[in-house]
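The data blocks that follow each hold one structure.
What follows draws every value from the coordinates through simple rules; no lab data is involved. Computed from a predicted structure; not experimentally measured. Cβ atoms are built from the backbone, for glycine too; each structure is taken alone.
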Structure I
Amino acid sequence: MAVRILVDSTFDFTDEQLSLTGIEVVRLHVNFGGEDFVDGVDITPAGFYERLIESDVLPTTSQAAPADFSEAFGRLTANGDTVVCLTISSKLSGTYQSAVIAAEDYAGSVRVVDSLNVALGAQILARYAYRLAAGGLGMDAVADELERVKGCVHIIALLDTLEYLKRGGRISAAAAAVGGVFSIKPVITIREGAVAVIGKARGSKNGENLLSQLIEKYGVDFSMPYVLGYTGLSDALLQKYKADSARLWTGYAKDLPVSVVGSVVGTHAGPGAIAVAFFGLREREEN
């Protein structure tokens, strides 16, 4: 019997990655002006960002329901397999609670882990879970190890604009206006499961430098999964950053996996963001 890995759609795995690993997904929803889309099924990242750029109304997102997880748990455990389920941070979505409610009917067969992260940060934790399960560890051993290491997961992102944070009610209109005038690029991370602004830089070049400084501060554990990502219709900004920050990776990484951030997280980050997720040699700051 196998240990199956189940995640929600904010982990932003591609269909090809899911096919190769057998990781399963419970989907969240995105709503544009009354039109509902299943994340990653009814709307692609490209289609989402085209709508986001053109729309005057910010889309809304909705969590996965307990019934969605219950269906997945029942299907995956039907032949005796067990499940380790990872979700977006409980401080960012009710999806974790939905999974916990559903798991009550599958005691001994399902463990739910709150990633305390989002998007690429959660994705690399799931990649590690898959590695552990493929290596033969049982459900409880995999879940316990994820609980142990999740505090070492870092995601650091450079946003292109404060506009989408403003439209989502995260910052004031005045703060967003100042950012636009002075080309201020915010750098964000996840702390204690929630979004935190950890720096602001004037212009993209300074923003990239700050991003690299923070990566160096924590150190990258290259024996663990890592991934770079971007939002929007083009990865040009990320490719430029990869070239400019080559010293961080050359001689350490054979390749740099790249992932596009999907519609749920993209709603709040907006297009033109770049991000790096990795297991640090030092834990995240929690204060």
Structure II
Amino acid sequence: MNDFNNKIAVVTGGASGIGRSLVKELLAAGARVVIGDVEQSALDAVTAEFADAGEILGVVTDVSDAGSVNALADKVYETYGACHLLFNNAGVAAPSANVWETTDNDWKWVHGVNVNGVVHGIQAFVPRMIASGEEGYVINTSSGDGGVSPLPYQSVYASSKAAVSCLTECLAAQLLTEGTKLGASIFYPSGGLLDTGIWTTDRNRPTELAREKPYDPVPTVQDFQKAAAAAGMELPLQDLDELARFCLQGVQEKRFVIMIGLEDAANTLQDRASRIGRAELPIDLASVPQL
């Protein structure tokens, strides 16, 4: 898909962070964009901000709810009759904790959004995209934290993103072997530290999934930078608009893995494979910043 002009793009979690930048760059490329986001105020703000940039529609959507995502798909097809680009991008995170100190609601909420949300997007849109006979693409947002190597204190989040990587690989293979005109990519936000809403996702955490135990304040981006520096790691901030442009270029080039610094990820994975081959813990504890 070399040309996004007049293509219909759907971006979940598109009202802030990386999703907002994807929306901005898709509009600049001539796409007509539908944003699905759970946060009404942010949705209103971004649709107003980009109203003059192109055709944009906002739909309040809870990706953890299959019915809500089906309603989003219904709205897209009622309005435009097509979906060419599906960005399953919505994501949340739980507080850092040892696995035995996490709670049931941590797992239900994070995996409900990060994993089930991607599955719901695929189930609601892909059958219609296949039936259209048109070329299309599914882009699932994962994370190097889990998709490449997990940060041990982020077990809930990292395991959810590892699942997204695995299911996207399965999806891409199935779309190919079934002879569809669709492709799939895994998008790893990368290039540096990301100053996005993922650091403050508690603002959208449902009350019925509130954490059952008190927890320390969630670290800020600045806290994480300081911890990384103490471990001898420099983590500059990545420009999100630049990252979104990189993602769209990856779609145009039909890359399965879309990631800045892919060579470093490959080296990490090779090191992990070697450790696994020696029956060792794959995580290099010396490289993990402690918060």
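Given 1.00 as the derived value for FRET efficiency 1/(1 + (r/R0)^6) of positions 18 and 186 (r between Cβ atoms, R0 = 35 Å, to 0.05), which of the supplied structures I, II does it correspond to? Only one of I, II returns 1.00 for FRET efficiency 1/(1 + (r/R0)^6) of positions 18 and 186 (r between Cβ atoms, R0 = 35 Å, to 0.05), namely II.
Match the computed value 18 of relative contact order in percent (Cα under 8 Å, 6 or more apart) to one of the structures I, II, and report its label.
Attributed to the structure labelled II.
When helix-only ellipticity at 222 nm (-39500 (n - 2.57) for each DSSP H run of 4 or more, over all residues; to 500) is computed across structures I, II, the figure -11500 traces back to I.
The greatest value of FRET efficiency 1/(1 + (r/R0)^6) of positions 114 and 202 (r between Cβ atoms, R0 = 41 Å, to 0.05) among structures I, II is that of II. Between structures I, II, the greatest calculated value of distance in nm of label points 7 Å out along Cα→Cβ at positions 66 and 122 is seen in I.
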